[in-house]
Structure I
Amino acid sequence: MMSIPKRVGVVIIGRNEGDRLVRCLKSLVEQSPQLIYVDSGSTDDSVNVARSMGAEVVSLDMAKPFTAARARNEGFECMKKLYPHAEYVQFVDGDCEVATGWLESAVVFNDNHPDVAATCGRRRERYPDKTIYNMLCDMEWNTPVGETKACGGDVLMRVDAFENVQGFRADLIAGEEPELCVRLRAAGWKIWRLDQEMTLHDAAMTRFSQWWKRTMRAGHAFAEGAYLHGASTERHWVSESRRAWIWGLLIPFIALVLGLISLKWGALFLLIYPLQVIRLARRNASQGNHSWIMAFFLVLGKFPEMVGQAKFFWRLYSGKQGRLIEYK
């Protein structure tokens, strides 16, 4: 059997990541020298840095619509040409540092579980205490271990499984990883999350507007995921989409109608929001004092999620190409 470094190709995607890309590459050089960096129009020194650190560089044609899904697919195709013997591909975002020993642990786990197509671990935020938005990211990624429905952008995948489902949908501007996992599970594969450090992420979110755009992107992903796979037995992201419309639009509309009849009744109806915050905080009491912050932003997030939903349907029915919703 080949050594683990030769069995894994790594596909890194990024744009103008600066020092974050340097940390990413440094964390991977010793774990696997088979590195592919896919650059999406960087104006900094990312391409030269990647080459100097031993990575093969794929520069995307930015005349074509860009998505992270397309970047990962093109990186994968390059990896297959350069390293046809690779059994696994590790996808990682250029703003993430990969934990020492992660690739070896993930490969060993997959070798012992031939029905698992995708394996991920713990993604942590590098500076969770720097801003409230970074903290929310760190809490969001603290998901249960074991068999799961979806992975994120950092994941180790079997090459044959990835090829069998024809990779990512290149036209998706968000939510491409969970959508891929829907197809993998439909093909009989499992997705697994290990209780092990995988990547250290640098969200670099310092402004409310960044959080708003990131949450709006999630709403867009919910809408498109439900549109593509909502009719399947697992009802992919149908409930998430429904909640966005109920809390982000329907309840304010009812409150407005009631307010036209009586300002008192309209105001009383809006009390459903603080009551929902209390309910969610109690449900997530294990988060300690952070449970209230998390609950508040979960409720507030339904508004940008609803906007993201509306953007998807506007794009769908107008026939216009979707544009990335970037928060940094």
Structure II
Amino acid sequence: MSSSTSSSETDPGWGRSLLACFGTLISAASLVLALMVLVDPYDSGKLGLLGINGVDNRLTQITAASRARDPDFNAAILGNSTAQMIEPATLSRATGLRFVQLYMTGAIPREQLAVLDFFLRHHEQVGALVIAADPGWCVHTRPKDEGVPFPYWLYDKSLVTYAARLMSWQAIEQAFQRLSIGLGWRKRMNPDGFVSYEDIWPPGQFREVGWPRDPVPAASPEMRVRFPEIAALAEIVGKLPANVPIVIVVPPTFAATVPKPGTDLALDRAACDAALRTIVVGRPRSNFVSYRVDNELTRDRGNFADFIHYRSKLAGAIEQGVVASLRDGERARIDF
């Protein structure tokens, strides 16, 4: 009488092979996890036992975490690439504070707020905040996330949320980059975060791209005074000690892109500026300054890399305005 049982069901070698396979996978996963715990691939401060400082990566949405928690700094510049040319070392020398540049390319306000919250959680004493408010802050309704997904998990308080993202090829690559820094084989990025885009877009070139993304004008007077992103910023600032100075600047854009007086767009911009100004009213050594004006400086294409990215000459003027504001508050003299 023949048996219908397959050899795979009766051969104990199959079971041993499967157990060995699972054992190998579990061992490999354990080794990778141990590496993540030792290295902390994103320098988030949530893990890391080797004491490696810094990262080396051009993904600003990721590298901002390393700088935002760095105890060597007590003041921060926040924004997207329209804040990038504000040099933290210049502000530090002039004010005695220690500024770090936390710009993130293409970042929308809610992403900048996540980094701001992360910075504040890692700094009990805050010397000052400088916020570059591009048109994205003037939206009347919060937009859905667009483009590359933002790593909110990196800036989240939860260790579990962070750890769940560490079993990935990206995290492994980051871990080996950090190991290379720790071994002296690789240099960390500039600790204060300053990177000039003039290295990529040299002076003398003007690219016909980057028209400002001004929000659609409000459909009603009631909607015109509703700015959810600014309200979220005001809530965070309201929790800070009254003596922490806040300087909010509206970055310059090429003159042709400045809203024309009397238009709905100009009315919206004025309402947005007024909402931003209320955040700093009554706060010592704080100020709101809009550099988005039509004047001789902003009509000169030589002062811009494109319609929204200004060059070092204008950045220097903004730095002077920030320094004056941190000294004299709303009485500061702004030359622009």
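Values in this text are rule-based calculations from the coordinates and carry no lab data. Just so it is clear, the model here is predicted, and its values are computed rather than measured. Cβ atoms are built from the backbone, for glycine too; each structure is taken alone.
Give the label, chosen from I, II, of the structure having the highest value of distance in nm of label points 7 Å out along Cα→Cβ at positions 72 and 120.
Greatest value across I, II: structure II.
Structures I, II were shown, and P(r) over Cα pairs in 20 Å bins from 0, in percent at 29, 58, 12, 1 was computed from I. Of the structures labelled I, II, one was used to calculate FRET efficiency 1/(1 + (r/R0)^6) of positions 168 and 248 (r between Cβ atoms, R0 = 41 Å, to 0.05), giving 0.90. Name it. Comparing all candidates, it corresponds to I. Source structure of the calculated read-out (helix-only ellipticity at 222 nm (-39500 (n - 2.57) for each DSSP H run of 4 or more, over all residues; to 500), -15000) within I, II: I. Once Rg/Rh (Cα atoms, Kirkwood Rh), for residues 176-319 alone is evaluated on every structure in I, II, the highest one turns out to be II.
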